Every structure is written in C-alpha cells, then in structure tokens.
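Asks: Some structures to go through are shown next.
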Structure P
Amino acid sequence: MVPRSPSVNEELRRRSQVRLLEATVELIGERGYEATTLADIADRAGAARGLVSYYFPGKRQLLQSAVHRLMHMELERGLEREPRPEGEGAGRELLARAIDAILGLARDRPRLMRTHMAGILTAEGFIQCPEQQRLASLLRDTVTRYGSEDPETDYRLLRALLMGAVVAVLLPGAPMAPGRLRAELFHRYGLDWELGLPPGDEPPDGSRMSTLD
C-alpha cells in the first residue's frame, strides 16, 4: 500500500474537523449544551470519539470554534451575495450586510447563539481559535472597506456592538426586537435602512435614513 502524502493527510484532518464542527452546531441547536455529549458529537460526525479530544481541548472550546465557523460562513455568504457592491457606497453596503448576517443568526438560531454567548462569559472566556481568527479577519476587512482609519480599534468596537446586540435579542424575559437594534446600529454607522437585507417592516423610528451626528 502506498502511504498517503502529507497533503492528503492534512485534507483528511480538515474534513474530520469540519464534520465535528457541523455536528456540534446541529446537536447543540437541537438539544442544548448540557444534553449534548462529546460522544454524541462524534457519533453524529461519523468520527472516532478520540478524535474530538485530539482536535479540541473540551466541549466549550469545540462549541466556540463551531459557532465562530458558522458566523464566518454566514458573514462571508452575505458579503459575497450578488449583486456585489461596487463604487463609492460599497463599504457601507458591506457593513450593513455584516450587521444583518450576525443579527440573522440570533434570530434564526436562538438556542445555539444563546449558548455560545453564555459560554463566552465563563471563566474560560473568549477563545481566539483559528475559526475566530478567520471571522475577525473578515470583519476587520469589512470595517476597512467601510473607510476606517483605525481598522483594529474599529473592528473591536464593531465586535462589541454586535455581541451586545445578540445578547439583547436573546435575553430571556426581556428581549429586544432585532429591528430596533438594527436601527440603532445603522444609525451609529450612518447606514440607510434599505442597505443589506432590511426586514419587511418600516424602521422603528419611521426614518429610512440614518445619518451620523
């Protein structure tokens, strides 16, 4: 038998990790964090149970990596949606799409995103895994194209605002409407309501134009 090349082995490892990340998103979205075990995830992924511990230090780290990958994929899909924005207003359209992509995850996957946000506030905190770094790079590029003169600082601010908005949408007992939060974020960045993927209703304040003060 001819031994596999390093590139083939690397691709097999990548596919195994992707299956584990996808299974994590599916199962925790269906059952919740406590009701999902690492063995469940391995079984859903069709992987040996030892592979989970080999690739990820624990369930919390696996969850963060899985959600960061999902966020990156949704953000990338939104930014690359046709028609591609061009010209002077392209950066504003891209930022609007980024905001809508993250708010959309809070709306469409509440259990998963609530679990993710709760995990960030544990002692283990925010894990800067490779999936998170890919997401960060995409958001950093978005604020750069928006016109930021300090992309690193503005990326961190945008990340904080988006995290706060997700928490507000998902807060048990006192959630805020995504449209209201969208309007606030769009006003903060001077974005027209029609940019991105606007919901069907009118903006909460009745204005279709958000201008920076």
Structure Q
Amino acid sequence: MTAVRTKVSLPELKYKFTDLEPFISADLNTLHYTKHHQTYVNGINQALEQHATAQAAGDLIKCVELQQNIKFHGGGYENHCLYWESLAPQAVGGGKLPDESSGLYKAVISQYGSFDNLIKLANKALAGIQGSGWVFICKNLNNGALEIISVYNHERPSAHLRPLLALDAWEHAYYLQYKNVKVEFFSAIWNIINWAEAAKKFDA
C-alpha cells in the first residue's frame, strides 16, 4: 500500500494584516503571504510529489537532483510560518517584552544586558545580509544560551538550535513599503514582535 502524503498549506493566522499597521502595511503583508509564501507552499508540494514519484520508480539520480528544490522551498515554507508567528498586533501585546519572570527575559538580560542590546545586534545581523536571507534568535539546546543566527536564502538553523523568532531580510518582506531603506523596516518590526510566543518557545 502506498502512503498518501499530506500536502502543506498556508498557516492560519491569528490576526488581520491591517492589525500590524503602520509598521507593516496590509498591502505588503497580503502580497507577502498570498504570493510569496504561497510560492513556497506550491514549490515544496511539487518537489515532494516529484521526489515520491522518482523514489517509487527507483530513480536515484532524480531523487538527488530534487534535494535542492526540497531544501529551498521547504526552508522558505518553514521560515515564513515562523515569521508570521513572530509577529503580533500591538493591541494583543505585539512589541511588549516578555514577563520578567520568564526564562527568555532572564536569558536576554544575563547575556546581553538589555533587550535594546539584543535588538541592536539582531539589526546589525539583518543589515549585514548581502542579498536575501534570514536572522533567527535561537535557543541553543545544548547549553540553553541565546544565539543570533544569520542565514542566506532559506537556510535553516542547525538542529541543536531552536528558533524563537524569525526575521525576514528578503527584499519582498519590505520593499513595497520601505523601498530600499531596509534598515527602517528592521527598526519598525520590533514594535510588533511577539515576545510572548518567543518566551513559550524558549520554555518548550
């Protein structure tokens, strides 16, 4: 019996795109979600279907050739899912720092001295990406420390790093609203960062 693979789809969001304004416009997020994220949904589904067909046919060469597509579109899909989870309207706590009793709050203060210092380092990492990529704030599962990780394209953090926040440095994430002044986007996004969700991931 051949297993039926469940296709991925766009995640259901807990907010409306108008709720993230003025920091990210509804037009920008609608384009980002319905066009760009959807592209990675379509891409990973197609690549996995082709891989399953090649595998069933015993076509090892084709399976190997498809790995890059799977990695690219799969990373694009997963990174964007985390990106939407990393945002929250200010009306429901977006931009509000986590509770001082939380593990995340204590880790940030212990390692960086303040959230402002962490944000400055994350923004420096974002500005330093040449071309397209992501910055993740992660928890190192080996020692519990926080790490700021930069990746190109749609790479993913290493297995021992748990992503808490994903920050999109691809041009499509900001250009419609911020044009080529991406540092303004990187500065604005912290006003709607979902620190409460990041704190939950830290403790998971």
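Every number in this text was worked out from the coordinates using simple rules, so none of it is lab data. None of these values were measured; they are calculated from a predicted model. Cβ atoms are built from the backbone, for glycine too; each structure is taken alone.
Asks: Thinking of P, Q, which structure, once helix-only ellipticity at 222 nm (-39500 (n - 2.57) for each DSSP H run of 4 or more, over all residues; to 500) is computed, gives back -22000?
Replies: The read-out was computed on structure P.
Asks: Suppose relative contact order in percent (Cα under 8 Å, 6 or more apart) works out to 19; of P, Q, which structure was it derived from? Walk me through the numbers on the way to the answer.
Replies: Numbers: P: 19; Q: 26.
Working through the options, I get structure P.
Asks: Out of P, Q, which has the highest value for mean count of other Cβ atoms within 10 Å over residues 20-27? Let's see the in-between values first.
Replies: Numbers: P: 21.0; Q: 16.5.
For this comparison of mean count of other Cβ atoms within 10 Å over residues 20-27, the top structure is P.
Asks: Sticking with this structure for a sec: For distance in nm of label points 7 Å out along Cα→Cβ at positions 84 and 180, the calculated result is 3.2, so let me know which of P, Q that is.
Replies: Label of the source structure: Q.
Asks: For which of P, Q does distance in nm of label points 7 Å out along Cα→Cβ at positions 140 and 164, calculated from the coordinates, equal 1.4? Don't skip to the end; give the middle numbers.
Replies: Working: P: 2.3; Q: 1.4.
Derived from the structure labelled Q.
Asks: Then there is this: Work out which structure the value 3.6 belongs to, where distance in nm of label points 7 Å out along Cα→Cβ at positions 60 and 100 was derived from one of P, Q.
Replies: That value comes from structure P.
Asks: Quick one: mean count of other Cβ atoms within 10 Å over residues 92-99 came out at 23.6 when computed from one of P, Q, so which one is it?
Replies: Numbers: P: 23.6; Q: 16.4.
Going label by label, the one that fits is P.
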